[in-house]
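In what follows, structures are represented as structure tokens.
Nothing in this text is a laboratory measurement; each read-out follows from the coordinates by a stated rule. Source: prediction; values computed, not measured. Cβ atoms are built from the backbone, for glycine too; each structure is taken alone.
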Structure P
Amino acid sequence: MNQSNHQSLTNLILQATSAAGEGVALQDLLALPGLSGERRKVQRLIQTLVKEGQLRKKGITRGTRYWLAASVPPPTGTILLAEDYPPLSPAAELLRAEIRRPVSQRTPVPYHREFLDAYCPNQTFYLPEQTRAHLRNLGQPKIVERTAGTYARQILERLLIDLSFNSSRLEGNTYSILDTERLVLAGQQSQGKDIKETQMILNHKGAIEYLVEEAEHIAFNLHTIRNIHALLSENLMGDPADSGRVRIGPVGIKGTVYRPLEVPSQIEECLRQLLHTAQAIEDPFEQSFFALVHLPYLQPFIDVNKRTSRLAANIPFIRENLCPISFSGVPGDAYTDGTLVVYEFNKVELLRDIFIWAYERSCKEYQVVQQTLGEPDPFRLRYREQTRQIVQTIVRGGLNPSKALELMEQTAKNSIPAEDRMRFYSVVETELNGLHEGNIVRYRLKEEEWVHWRTIWDTASQPEGETP
């Protein structure tokens, strides 16, 4: 390609991407006059422009779209749409401008362990005291029962949809919120979507369920973090053994001059130190933000590090019955900028502003959700675990009503006080009769298990002489 043709094609690409408010796909670019018939050249140019930081990329395979980076002067005559961006402090604004410089103008940097070493739990604070108090005031729901995970269970369906959608969206996933709801609650895959996008959503669902179901046991330790990663990365890794395994090789990150650690022993050592530090932090908001800062920075896994950090950031909120953070409405560019600033400058101000804004927004949304739920039944909360286990056993075992009653009586005899047994039977029966494909997630049941059991249950429940 001669220099003149190269520059001409580059200008056409920059012009088209700068004028596209919602980004532009490769096939749309190839349909433009001057670019049609130049597929390979255009693809190579786009890759170069992304690598140099002149274009920003989102999406997977056919859903990939391109935007002009804010730091690149648009071609003459172009009108740029204002970017939807959370309000920033002056310090964060300066960092944003700095990270928007082209990659070629930024100095390569390695992992700085001193950034982690310098943090002393309960003495060092990324979030000021006034901010922590403000967030606690917003995030404290009105619930009576204080067992770990109570609030998250109350809003579980909404949390599964919101967090799965938004965390996946920040990775470029093109599922809509309605697509996500159908997939999460009913198992309906969206037509025309890449299989990786579907898998990503389902992995989020599984990881969130794990955090809520194990709320009394989750912590910032290797077991919890590796399990979160394993669930999020299921069927998405080149080597399946990398799911839940601490990284044993180098990793590169597009769009940044940051180079993570490469020595496996150092990676695991730093991860253990990171988790030990996080677990020692007493304030749940500081603990959440610390995880959001340091897990991606270390890059302890070969991939899926940011997703792991976003779910790990919810550990203290789920455990302490605080409003979760779903990252609703967080612009992808803003989140990326905040993370890159941590990578390259070890500064938290930009990501901190985004975290605070995102948590405030989550609190407002879940306040509305809670208002529609009513007060939880203390009896159901007291016997929640027994109810969950017996419903799972009945459905997975394909038990009919008489066999189910035998199981209930046996279970109650061993673990339910005599005065509570009749009501316990009633609660279990109500839960069984109310099961449908949209709520079986509460019991970690598969749709085929529910369908098989429902056929047996309904058939046995028919009056003699009738057929279902």
Structure Q
Amino acid sequence: MAVGTAVDWREGLDAGDLSSEALTRASFDRIRALDVQLHAVLATDEARSLELARRADARLRAGERTPVLGLPIVLKDNLHWSGVQVSCGSRVLDGYRAPYDATVVARLLAAGAVPVAKANLDEFAMGSSGEYSAFEPARNPWDTSRVPGGSSSGSVVAVAAGYAPLALGSDTGGSVRLPASFCNVTALRPTYGVLSRYGLTAMASSLDQVGPIAPSAGDLALALGVMVGKDPLDSTSVDLPGAERLAALRPRSLKGLRIGLPREYFGEGLEAEARGVLDTALRVFADQGAEIREIGLPHTRYAIDTYYLICTSEVSSNLSRFDGVRFGPRAAGGSLREMISDSRDQGLGAEVKRRILLGTFCLSKGYYDAFYLKALKARTLITRDFLQAFEQVDLLAAPVSPGTAFPFGTKTDDPLAMYLADAFTVTAPLAGLPCLAMPAGFASGLPVGIQLIGSALSDVMLLETAQAFQTLTRHHLAEPPLPAPLPA
């Protein structure tokens, strides 16, 4: 079975030329052939997936149609799928199985999607490279010596390598967009609240969002349209205006579209070759009549500090529940305090511990006002910058990353350098805004992504704009030089 897009397979399933069972079997064949080298998958339940595929085929034969009916999909392993493991890429949850479905997973299942795998990730979604998984890290299919990006490493690699045409990740400060840029796929971080967080293991609750991943904007729209809608189980959830346009996404006209280029994103730190790719991509918009102008987001210089102060503070609170009492393995012996301390010490990795310690410090007496409260004030200023920018332009275009995927091990000994990889992706989440990353071209044979940032609840417009760009370019159609399957 050839690798295809969700839109391609949707047409084939509806016409009766394809079956969900055949597509699902092909997904497992590809996982078996490639994942011994790519390490994108942490768990599967093949029998259950095939049964779901057979049910989808029965619904198709009965004349039922939904945007995702019969389509294989991969789920990041911090999302709950009832009965299947939820490891969050951590040893501290060893043996834990989800007792319920996340809302987004339940909506996909109801619409007939077929989950085929739980995907690898940086431990508890804390990482920009994919290297912080407690298990073998996922590999970039374009060059397996380089990182795939994180934290949704396995979900993005699964799409790039053709395991499935759709995947779900989560994005707190760039976790679907960075790997999408590094692996040449398309990913959306929706407006905060557009997708329910119920059943997504919390990292930083005011920043976390579920994010769909696919080869193209049209594919993303199929999954997003099924998952949106207010959820009574998530008090932050909101309805998405224009969601009815997602099932049959159409490219928008680029003529007269006002695109802002934040000067703070195109200066020092952006690699020259990546800048050249972005300039070429921007000319595509300009050639179609878009108006491109430079704008300022002056408080961007505070974004990394603000993000990591808020994020680590929320991490400290959210991860206190993983104590050996209710979830995962428990350290033996000693007092209750010693058991909790030993369980956390043995079960959590170095990066997670680092962020818990930083967050606990920020929230501690005598430092709360100096760090956390000040970060909240800076967040307000960053949000105000965006509000003022969208009075002048319709959307912003920016790099996703300072450069292309970097080799394994080059930043793990320098946490600050790793955090700076998020320099272009953390600002919009602080303001709760939608952002889309899509392929823009290649630098020295490696993918480079471009990021579109919209005002709150402009998600459909971003997808329609990306669809227009992708009808004019072919970068997103390029396939990686996948490693040859190992001999049986």
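Numbers for the structure displayed
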read-out	value
At a computed 53 (percent of Cα pairs over 20 Å apart, for residues 168-343 alone), which of P, Q	P
Answer label among P, Q for the case where distance in nm of label points 7 Å out along Cα→Cβ at positions 368 and 456, calculated from the coordinates, equals 2.6	Q
Origin of the value 4.8, where distance in nm of label points 7 Å out along Cα→Cβ at positions 32 and 448 was derived from one of P, Q	P
Structure from which 4.2 was derived, distance in nm of label points 7 Å out along Cα→Cβ at positions 296 and 360, options P, Q	Q
Of the structures P, Q, the one that -11500 was derived from, the read-out being helix-only ellipticity at 222 nm (-39500 (n - 2.57) for each DSSP H run of 4 or more, over all residues; to 500)	Q
Computed 64, 54, 46 for Cα extents along the principal axes in Å - originating structure among P, Q	Q
